[in-house]
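Each in structure tokens, the structures are laid out below.
What follows is calculated from the coordinates using simple rules that are stated; it is not laboratory data. Everything numeric here is computed off the predicted structure, so don't read it as measured data. Cβ atoms are built from the backbone, for glycine too; each structure is taken alone.
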Structure I
Amino acid sequence: MADLYTFGESLALFLTVDTDSVLTADTYAFSAAGTEANVAVAAHQLGLDIYFQTKLGPDQLGDAVAAKFAEVGLKTDHFLRCENYTGALVRNHGGTQPFVNTYLRRSSAGSTFSPADLDEDILANSKWLHVTGISVAISESSKEAVIRAIEIARKNKVGISFDLNFRKKLWSEQEASAALKSIIKDLDVVSGGVDEYEVIFGSKDPEENLATVAALGIKTVIMTAGPEEMRIMHEGKRFNYTPAKVKLVDPVGSGDAFISGTISGLIGGLSIEDAIAQGSRCGAAVAANRGDWALMITGEKGILKSGGLNG
């Protein structure tokens, strides 16, 4: 039995090293990226048994991405390969300049993920499923995989979390709203930024969006606002949580570390308040360091070790 089952597109990440602009950089650091991948890595660092599925191309870039997951201890023998190319992301490191992301992902291997690719038996016997709006956005077949995964999880009483993860480069606000509103119901956790809730659920009043989502049978609704106070509705109880302030180095991946730390805490038996506090610490650790992966986070059975942030 896996503690956490998740799936999604993995990208080869090229991050500038010598300058803070793709226009002038000659040297890049190579890693892997992807929102579900980030969640999987952070949860693995917290000591959970992770079953992460992704789909890569037949190219050396796919081999290199798979090797990055193996380096951090994630199992890769069930990774899928297909004839489409492995997608990529090129970006500056953001030390002095605004972040600019260049995606090379249209018709990528990851976008061909479909319901037939799901390991249904593994999912049915897992403790938790995590899915995101990005996997709904990248293709129709990937969207159908998300819908099917939720059906399997719900039928087998597997916990389910959904991160809105709205990306303007992937689809329009209207497309995102229509698709996600048709999917988001009867889930354990829904998380996203205050602006994402506004896009998907339509109100400029955050409290109205919070109540709307809770009424869809969502046990816990989490509305983040970057480093500012977040709003939470849990089983009808409304409360706020203020994240600890850190010096921002690179926010990319911090939201993934937050939701991963939160759901890992819930899997590990923490209360919702303590789980969100743990998620906040995980997100802050990534925001205060360069790169998407939360390798400085360590824990056991989903719970941060005392002191729990290395590096």
Structure II
Amino acid sequence: MPSIVRMKASTRKESASKATEIAAADVQEIDAFVERVWSEDGLAQRTLEAYRQDLETLARWLNARQRHLRTARREDLSAFHGAQPVAVRSMARRQSAFRRFYASLARDEPGFDDPTLLIERPKMPRSLPKALAEREIEGLLDAPDAGTTLGLRDRAMFELMYASGLRVSELVELPLAALNTRQGVLRVTGKGGKDRLVPVGEVALERIQAYLAEARPVLAKGRQPAALFLSKRGEGMTRQMFWTLVKRYAVGVGINSKRISPHVLRHSFATHLLNHGADLRALQMLLGHSALSTTQIYTLVAKEGLKRLHAQHHPRG
């Protein structure tokens, strides 16, 4: 089995004591399923580990009642969910793992009775993306010190994310070769390995060029790393590094840390474009959303902003 679908070495010892609680047949079923979804869908390791953990939890519960994953009925799964209360998002993740597992069995075995088909999906609470006001964004983009190597890098990263609406993962994983400075566009690989061309914008391009000319060679330390944005060690940035930077600079310019999220620049990009009359379909393409319904949530953010503006300034608001 590929190493990516195996449990991390640090967790094997912890899991070993629990392994006896799961029937060998169920362990084999889970291993085969995780390997299959990794090879077919290329899921991230975190997702694979979450699927494994959820299925192992279900298998232990079933085994304690002399049942197995393959023989579970809809009543068993309903009873499991009732006996194992978790937060709504965790419930949704568990059901996703179970649906994929049983759909995989049904695909291989015609006539297999999928116990998840009639189970009602939990209603997810709708949380609106957090967007900053335009003046707050301006303060955040200008916060890094352009007189330093890291300040040049941070300015370029912030400006690019806000100008192009990139996901954090897309930003930190950008290779140098993805940038076309002549045409002012990026080739971005998004979710599902789908590529899209994204405009950079004049200001962002200026800051990137300043970073490439003055800061990146210093950070690269004479090497030729593939990543566009480099850490102090000359390696590619990580999501955690970028999130730490955003939070530190935001607090430094007086933005409440509770209003900051890893995607705050992406959310602000989308909201501000809509506020200035952007077409929803065009925004969908820029953000790399596969479904328009995902993009439409930003119209709710824009409406909420208008409501607050009305309440604050209208004499009868």
Structure III
Amino acid sequence: MYGLEKLEIAQVSCLLRAKRSAELPPYLGSTLRGAIIDAMRATACPMRCEKVDACEGRAHCPYAYCFSPPPPPRQENLRGFLDPPRPVFVIPPPIQATAWEPAQPLPFDLIFVGRSITYFQQVAASLIFAVQHGLGKGRAPFDLLAVQNCLGEHKGVSLWNQNKDFFLPVQPTPIADVFPLQIGPSDTVHITFLSPLRLVEQNKLLMKLSFRSFFGPLLRRLSSLLYFHCDGELQMDIRDTLSRAESVQTLSSHLEYVPLERWSSRQNQHVPMDGLMGSILWKGDLIPHVWPLLQIGSLLHVGKGVSLGLGRYQISSLPSLPSLP
């Protein structure tokens, strides 16, 4: 359905444990991803490049492909996408207190899309290096306790624990084995945003959400992941679908603005990660037809900062409700 059959993913859960008390940011997406990136650049990047965009070996570098993928050589086929999406991203724990106690567990997930799955073992090895050298500004040390597969027929299989000195490879899971690619059960959908949703128009953060403003970026994300990392293409009339998305009604909205920022050592400044969290209820004839896309988006996220775990949501269907007058 819609060419989504070519989309393959892997999701692994990781469990860390604090070795001592620590102060960490309230949202750990940037902290975890940044630590893995620094470690992988040090251990897996053959050129040890400081500026990956200028690296001559970028097209063949595991680090670059996972975290800063270059455009493919045939520019005429990019279909309007200038920068490939990052195929590896982190799902951190929810926003929480900044103080961490000794032995406190830190669970998080990593998701790999398409060809990036082949680099799982290198990314995972970088994770060990990263946590041993510490997280956050204070370099708080953690132990890696376990890594486990989350999807497919190998769900629950241990890929690493403290008794192993190597990582088992993780197998790709077709998206059709995660979500049924079929028409949805209802014309009403309830979505809860679990991490800040950052949608930007004309350099401004959207503070009021319509289905069209949400669904357009979701289509673009799924289409670009398919195109760049899965050798696939989203097979649908995007212009017509977005036109139909205009008619989807907002029945209720309980979204709140959440201020959040991170420190970027590369830019030497604070970078915004603020956005909307809460729930929204939409109704429209289009909803059942795009249900598989909405479900997949709940796993692959939407909006700005998705590589840091932003734009994560849960989805549920409700019995058809009356339209607003």
Quick one: helix-only ellipticity at 222 nm (-39500 (n - 2.57) for each DSSP H run of 4 or more, over all residues; to 500) came out at -10500 when computed from one of I, II, III, so which one is it? I
For volume of the Cα convex hull per residue in Å³, which of I, II, III scores largest? II
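Quick check: 1.6 is what I get for distance in nm of label points 7 Å out along Cα→Cβ at positions 168 and 192, calculated from one of I, II, III. Which structure matches?
Working through the options, I get structure I.
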